[in-house]
1. Given structures P, Q, which gives the highest value for volume of the Cα convex hull per residue in Å³?
2. On relative contact order in percent (Cα under 8 Å, 6 or more apart), which of the structures labelled P, Q is highest?
3. Quick one: FRET efficiency 1/(1 + (r/R0)^6) of positions 329 and 529 (r between Cβ atoms, R0 = 35 Å, to 0.05) came out at 0.10 when computed from one of P, Q, so which one is it?
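Each reported figure results from applying straightforward, stated rules to the coordinates on display, with no laboratory input. These figures come from a predicted structure and were not determined experimentally. Cβ atoms are built from the backbone, for glycine too; each structure is taken alone.
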Structure P
Amino acid sequence: MARDLEPTLELARERAEMLRRELETHNYRYYVLDDPVIPDAQFDKMMRELEKIEKQFPSLVTPYSPTQRVGGKPREGFTTVRHLMPMLSLSNAFNENELRDFDRRVRQAIPGETVEYVVELKIDGLAVSLYYENGVLLRGATRGDGETGEDISENLKTVRSVPLRLRRPVPGLEVRGEAYMSKESFARLNEAREEVGEPLFANPRNAAAGTLRQLDPRVTASRRLDLFVYSIGYSEGVNPAGHAAVLSLLKELGFKVNPEYRLFSNLDEVIDYCHHWQTRRFNLPYAIDGLVLKVNSMSLQEKLGATMKSPRWAIAYKFPAEQAISTVRNIFVRVGRTGALTPTAELDPVRLAGTTVSRATLHNEDNIKEKDIRIGDRVLVQKAGDIIPEIVSVLPEKRTGSEVVWSMPFECPACGSNVMRAGGEAAARCTGIACPERLWEGLVHFASRNAMDIEGLGPAVIAQLLSARLIADPSDLYTLRYDDLKPLERLGPKSIRNLLGAIEASKDASLARLVFALGIRHVGERAAKILAGHYESLDRLMFATQEELLSIPEIGAKIAASVVAFFSSEQNRKVIKKLVEAGVNTHAKKNGHSEGGRILEGKVIVLTGVLKDLSRRQAQELIETMGGRVSSSVSSNTDFVIVGENPGSKYNKALSLGVTILGETEFNELINRKGNKLTPLI
């Protein structure tokens, strides 16, 4: 048998390696050179093929495979690693005179030598090291105390500009770089955190550091970090003569090197370059907080040496922080997509970090109280990370007595619904399901697969429906007619009929799905099932008290308070009334699946293959209704494997472990309660 598989395995090995090389090349062109030559769909197709091969032949998986960029379970903590060479910090210069003092010290230490400087942008991020052996990435670590750092290899692998394998092998190489978050990604991350009431990152550097220290690499991957490599700490087999040659070599090996470095022969040119970037830095897509000067010659670097903390051959020129004084003219509230109310200060316009600033986010009510910001105050303003305008502090000595203390409104300014602030949260939220400011996201959630599962009703179609003013809340979906949808773009007759059919079919969704679809704060799928199972009707749930809800196992104070606040909203009750009038199911199903004994109580079930009569989701819901739990993998703890058409490897594993296997006919008999006996297929 093994001999028969050898040709197939060998062919798979060759194909996998070819795909890896292709994917590495296109990854390099996209993330390092910013010069892609194939569409994303073609890249994704090759990646899927490689994943399929590696799944079929696990022995072919390599540490440098592109499939290994995001993988592994969350860890419990980070281990400590020692750097091969110390990662020293840089001393700082804050003005032209201090740069000239540095140049004077360098020339006095090496009299008669010709000194050239390489000047690079100082990226505002987190310093890291990457160690490669024979061209393959073995380890990535934080700077730490310079001698030792934390092993963050799995997180650094998620950074697409970090090569998992060099473009040509080097026996041993430790490089240093700066992991950073772009201004766009930073703003998007803080916006998302603000929406859910999480504390904001102060600047891109903090955001990058927090992201790389996530215990779950999938979180790191979702935040889209990048990395510029700027030096070699330790090497075997390569020995560049100067720092400019180092940067050229790093680029040749496949690293992303910042292109804005320059080689200068005198300090006046260096100072001019620093002034150049002091005003132009705001146009960059990433944050920089200065420039770094390095003596170019490696032999001169060695002669100059280092102190205990810093090299004598390099210095960082730091830009001064830009701040301005303005006046708070008003404080208004905007409603985010999840209902979070965010206060924003309206300011007298001031020029700051390359743009005119007339507004500054105040984050939440606690921040306003802590800084004692009042309407009419004179305030000190800056841009966090040169990006987001913020009020640093109030100037109380400038007060006249006419300033007005501000407080969060009790009603949503967009729809008039109650505003609720849950215990332990910084954000206050609108509770209205039909609030126009949060309607789009609410409808996307309502129609999603795990909620009402309305196929064909995606974000783009919902946006069209809102733009055409065909819907104003979820219940309006059930009043749509064929003629309403005809004028919409990209919806032909067949698509319209399918969409209307999917909307009609969703009326029969389970109560648990409906409760989840309503988008009640803190109520996920699990909580929705618990609430639906306990109350058995939406009407009973609507009138539940907080005390009653707290008596239900697994329902905590946050969920209880959120449920009561949601159903106390007159707007939400009106929407629910319209859903009932439209014929949407609001009761737990009283059929054979939920009554008369839960014959799968405590059983672990695995599904494999395609079922003819049920979707995977429907089958899972039925199993859970009868007390069973659906698992994604077969083990000795599995009670049954339900097999449809074209079963996968789970079927073979069940056979090898002797797990009971049910065909679809036997499963249908079971869920239709035609008998309490389970007749195994095998």
Structure Q
Amino acid sequence: MHAIPTPEGRLLVADPSPDTRCDLGNMRLFATLNGAGDVTLFRLPEGIAVLSRWQIIAARVDGVPVRWTEAEAVGRSWTLRGTALDTHITLRTACDANSPALAQVWHVENGGASERVFTLSLDLAFDLRLPAVRLGSSSTSARLYDFVRNHPVARRTLGARRWGLLNPIGEAQKRLKPAAHRAAPTLETLPDGFRARGDITATFRSGYAPCDWQAAPDGAEINYRAVIAPHGAYRLPMIVAAGAEADPASCAAVLDDADAYAAWLTSAFEHDDPLLRSLFVASLNTALAMYKELPSGFRGLWAGPGYAYPPRVYFRDSYWTALSILPYRPEWVRAQLLTLASGVHSDGACPSGVLDISILPFEDQDADNAADWLPDHQDSPAYFVLLLHAYLVWSGDLALLKERTHDGRTLWACAQACLNRLVANPAKERAPNDWADNVLRSEWVTYDLALLYGALDTAAAIGRLIGENSTAATYAQDARHVGELLQIHGWDEAHSYYVDYCRTGDYGDKPFVEEHLALDTLLALRFGAAPPDRAESVLAAARRLLQTRHNHEQPYGDWGVMCCWPPYTQRRDLFAKSAKPYNYHNGAEWPYLSAIYAQLLMEHGDDDWRYALTRWWEIHLEKGWLAPVEYHTPAHPVGAHLQGWSGLAAYAMLAGGPGLCPRLDGTCDLRLPPWGACRFNHLQVHGQPRTVLVDESGVHML
């Protein structure tokens, strides 16, 4: 199985199989489709699975099975094309921008001189059970988490072992209650389909097409039969939607909307390299698919369908996802910031993510920190400040700084609380509470110090812009101090790169330095904390150690950029997936980290940019993964599909190529991208439409 990018950035798969996977998303759903025409996932972002089955049992023409010969993926549309005898069959599945509905349309053309009979058998079953949270689990697990982490008895009894317990206890705060005992949905027969009622209502209709069905407890097997005249055609629209209404006539509008989105998406970056163009299209689409709005009013950027329930938004994932969205939909990032601000505690502490508390039992909704998803993460406060700055440079919307949270604080006050907390405690405790949450990194972690440096530097710029010069000067001084800490504790002169983390022993643990090169240490370069000469030596080390095409000590050949090398040496600092070499944080390829690396290489004029930017995407296409995944490795199963921050490549191309990185005043310094002539369309900078054109005369902002 191999996906081929077309010149306009669409993806084609020859001879698709049931293993071929296409993931779609809009404001109200996540969906997964396969190469046999089945819908294998249709879930609302609040966690309700609308379908448990949508499987094509058989599709035939005069008894001859349809053979799918080609598939096409772009945006919110998945198309299968096939043949049987002298007929040509197209099956298209799509969603529009904001409806909790999937449309699937069959089109059968009889190319022969004989009458043909088309038959279709579809196995359809509803789920409609609302996932629940165990009664009292939030408050009970929160108390247990606090005890294990902070109580003197736990510290004395468990010692360092207690840190390995925190992640599972934290996740147990919002553990799902099994729903299997609840009754299957009840079905109401319609002239052309069904209305199913469970915890919610859903409707399936097929346009008054002649059919018969055999009922099942949760759905039905539906059989269609159509006689197609010589050189005639047959169209069968089907739609399934959350809610009591679904109109098959709206299928045409859904397909039109998907077509318009595909045209917009494929024209966002114009270039004659199909690989680069398809990467931009897939990455931008993945990022845009993360924005959700729930009936409860909760809204923001999801991490991906693999992290959808309980409904929550993360600080760190959303920062990297938002960078690709900001040039096109800044209002979505504004909504994300307002949601995140509700999770910033008065002392500046931030959880990993913010939960929609409406899913909790009523008695838990007023509990302290009810909205926390995994409390007190070291990197979250810095990401909040960085995202606020990124929003301001693209939008120019200074009014957001004065927006208030439910407790009356402004967003600028929330940002200052975040910084004050981190400046007071720049050393990380030995806990799984940053992006590498299967690794107990501590005290001086290069990644966390680099983020803090970047957050302080950007906050100083905001302070200067709004006339708070004293505040700006304080943050600038704090940034210099953090930069000094980074050079003292992070720089390894012998290796000429920044180490992953360093324990001095001053905080009660044994001295230790994890000396390997981790890709996340390149944030020191990204946020300007590394002197130029050190930046060059770090990039040289990354080429030698992390690019698998140059690292012949790792045994799997050329498969992209590893997130660290060699694997972690301190076994007691590892647990779960990262305990295995080449897995997860312990050496896998992460597209978002590779995009950060690629942008730096472009900015330094290094020809390795293309390898870092595209090698992982080539692997995806070889595997038939049609949307960016969370991570991949030859040694272990692939991570989650359609992962939001894996869409960062779109931003890396825009910022690292022509240099479209606005300042707070909206200006930027453009440059020639390494791939030459191209055009970026549909951009917004400070509310004004912009196009970046690169031609033989130079780089132009239109």
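1. P
2. Ranking P, Q on relative contact order in percent (Cα under 8 Å, 6 or more apart), first place is Q.
3. P
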